[in-house]
Structure 1
């Protein structure tokens, strides 16, 4: 017989909080023993979308609340979590990227969700309805496996040092995105050009595009760091390693590529986010007069690439790199938030119970119906395969608006996605290689100097 875990349905009846005594009640106090604290980087519209999952959870489990805190950007979430650990006030659940989790592991407070995922126990909610804690094998298989496997401890350096085994599940995928190539279809059609499928093709086109559209920039690339990391992956140049030595990016291949980028930049072929001073989607939507012909940016940011009626647009996967044998490597970076759970902070005593209930809220966020509505609202791709069979999502994917087309192209690229090794210092490496691209483009540092400085800023090649 399966063990049934009964959830205590706590109802605080404050009889004295009435009439003139109302002001004596501490309305701002939080019962952390029955409040799940969730940190995210969601804006107002997505917080409204997430409120649906919160309402569903709170209706199923009266007496439990979710406190959803919008912290800022992804890095802001990371910094707040690290800060909160110092005061033992960490949240129960947070948005994360792998390199953030690599830093959290040192606290030994990251919850291994595999025990919860595999649990056959149940938890009792409102009206004595019983809910399974874990997932069935079929439900686990419903996750997009490339996304799901990103959460395994084996992807992290030194996981065993912090008490985890290789199959520990440290994160679950929430929604995901990748990089896509948005292009000005009118501009290409007018010159008889097709969207470039390789970097060689793109640079060949760039010269022609600059001649025909002299005030335009052939390529805008939103993320300098992603560009560097993707080129290392596509070409096998070496970026980082989970094992020492960690930093592999200072090599002759990256130097040659960076020097070529500087040449292209000086010819007016390239703009990047930090060089331009804003996302290059703002450049793309300007069209051929002072804008960009191609723009590589997030599939989750497709709405920002929409030029309205100014010109016809198209979306394609990012270009690939031609290999020595003539084949093409089309690797594309996997992005978007995952979810990480922490052992309860704020001095609560019911740590095990709170882990279970936090995971039950995670399951609300992973519910295919909710995933469909959130994916439509956000432009990100869902983490569950069954979402693609939900009528509302199928209708969305059959649409012709830019967010639907972007989601379709991104979903077709699942076998191209990659992630980078996560270890303490991997977040710094990402920042540093982004700086390398910027410095080399603008000529403020040579490729050799920029790469050498980046290694130093990472703490040396340890």
Structure 2
């Protein structure tokens, strides 16, 4: 599906099991007393020590929770503006759309501003989507065991249902936290900041928001960069088990083709399949901790998302077979990194409402990796009724047609946002191009080559960029052995 945060440069940001025990849900405000519009505020003092090449400004954008309702409920989301570092500043800023759903970006904004090499001559605008991160409300569900593959336990389903009821009881309109409404927030933000022409960058789920802007509010939008694209017509659940299995097995095929990797991890695929089949029948207990096949399936998808995780996957899988569960323990702890409520308010409305859990029954019964992921994905459908989001308009699940200049960047190893989705989506973008990087993973904008291509595109708004660097970007899959 899509990464939780989708942060920009892997050099500075590596793209948070909680148990399902019932802890109190966050007792945080669900509305703001501030008036509608943009409110400047002081940035944290640390920003000045982190970012030295740009001036950083902070603020809160206040909007109606339900536009046109007249109920007076106002919500807010935080905004960081990193002013252009180059003297020849361009008038059209780059607005960054983070991944998720349920991700955030403002907490990492100074690091992104510090590391940016693609838009030095433009203001960079970052914000947490409504309902996430430092927004009011922030629809957090504590330590629910959620992953992009699904909910990793039946107990987690009950925690998430209770969380939905908690936020609904506090008056939150659960039908108002999704991509099309975030697109309206962007319109209000740019009007408040007097922005007439601008560019968008979307990473992972952020591409879905970018495409909602292209669909509903294209005025003033000069160009769009989409990294690891998840188009509206993409199905999240039925294809996912096979995609995770395919990408894991592709990495293992690379391992077999590499003499060092093959020697260190002989017959790894067969050994892992045999062990995971046993886990599907019964969980494993080690040092008082229980580990399930459901957790392993979600963990494998999470590892595929990151450059380090995919490159060390044979080592990690071999360690699991030897009873070393440190990596799985770490994954269970970081599952809490979502703002889970906003994850479901978005996907239940615009994704799962158009999908059928019965389709998961077609998962290959002889593929233990796929079966473990399918178990997780089924639980999405058990949670959604509690969130009562309603169903999005049909257009939110249909292919986008646009003539806005669009640069699409894809990775050949990406179970969440497979390159074939971009290959199809770009056919309806008359001024769009898709470039697929080999031996790269989800959100590949950390590649120096990808950054060079993005920088050129931002200057010209022509997606026919120089691709010479792609052949030398990563000619061989670089495994990690320690």
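Results, tabulated for the structure shown:
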read-out: When Kirkwood radius over Cα pairs in Å is computed for each of 1, 2, the largest belongs to; value: 1
read-out: Distance in nm of label points 7 Å out along Cα→Cβ at positions 231 and 343 derived as 4.5 - corresponding label from 1, 2; value: 1
read-out: Which entry (1, 2) yields the derived value 3.2 for distance in nm of label points 7 Å out along Cα→Cβ at positions 39 and 215; value: 2
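Any read-out appearing in this document is the output of simple, stated calculations on the displayed coordinates, not a laboratory observation. Nothing here was measured: the structure is a model prediction, and the numbers come from that model. Cβ atoms are built from the backbone, for glycine too; each structure is taken alone.
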